[in-house]
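What follows is a group of structures, each given as structure tokens.
Since every read-out is calculated from the coordinates, none of them should be taken as a lab result. Since this is a predicted model, take the numbers as computed values, not measurements. Cβ atoms are built from the backbone, for glycine too; each structure is taken alone.
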Structure I
Amino acid sequence: MSDIVTNFNDRTIVYEQLLDDFKTLLKKNNLKFTIQREVILETLYNSDEHLTPESLHHLIQNKHPDLKTGIATVYRTLALLEESSMVTSLSFGAQGKKYELGAKEHHDHLICTECGTITEFVDAAIESRQHAITEELGFKMSDHSMQIYGVCKNCQDK
């Protein structure tokens, strides 16, 4: 039986709490709470995908065509959210970053270098080994992330 978990669609925080935290963050940074910023947060919250700033902007434009949300607002809001650990990002080198909401259980990523597919997973044995290594080396771990790059099954079969 496998100790690998691959379903991370559940949120660890309700949207109303996340929104309150966001409003506090904006106030702390002397920024106004705007409908555009809320829509960025809400779209991230409701997405099960890892989004580039451009794909997030596109989703918002499609869902809220009358709302003027500039790509610069998306970038600035993502930077603020990432700085506060409300969202996390995965770097794709020259292709930029993809973002996801931080309000999910801890997980790691398999990233296909051919098609860009991202598979989230947690393996209990890997997690246990990481904790054992840090303990053995006298290192106090506060957080960690793991990305494994390679070619997914679909791309291998092509």
Structure II
Amino acid sequence: MTFGRHLAALAMIILFSATASAQTIKQIPLPPSQNPTGADLPVSGATWAGNTLYVSGWLDPDMKTDSDTKSQTVGILKDMQKLLESQKLTMANVAMVRVYLGTNPATDGKPDFAGLTAGYTQFFGTKDQPNKPARTTLQVVLPAASRGALVEIDMVAMRPN
């Protein structure tokens, strides 16, 4: 083999190694706020894939006392903020948010978009936190609605390079 071929082979090995290590997956367990019974569930609270953190759908840990969409949205985002901080991230690192909005008996069974927005805008698009991540909002029937859930949120955050 010539020196050029050795150099090309070495470059490919280095490139493959860097790509493989960048795709390492690290699972973050569900915090007690999202799994109060400590059950062995087939889900992680979040998963790192390279520099991207995928956070599972979360409910308000105080949904029994937070009976409206705004307070549940605030409760969820505060809880998610704690997870982000534990991973050395902030709301400024959030790239994508998905909101699953259930029906609200207080609004005649309609989803409470105004309540969602009132809670959400305390965390994004403010003077102190100007980040405005991409967002999808879906009207759904929440599996946890029987326990009082009105909203569930998941997100994707990025570690800065």
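Remarks
- Per distance in nm of label points 7 Å out along Cα→Cβ at positions 37 and 77, the highest-valued of structures I, II: II
- Structures I, II were shown, and Rg and Dmax of the Cα atoms in Å at 17.5, 56 was computed from I.
- helix-only ellipticity at 222 nm (-39500 (n - 2.57) for each DSSP H run of 4 or more, over all residues; to 500) from the coordinates reads -9500; which among I, II: II
- Of the structures I, II, the one that 1.6 was derived from, the read-out being distance in nm of label points 7 Å out along Cα→Cβ at positions 125 and 141: I
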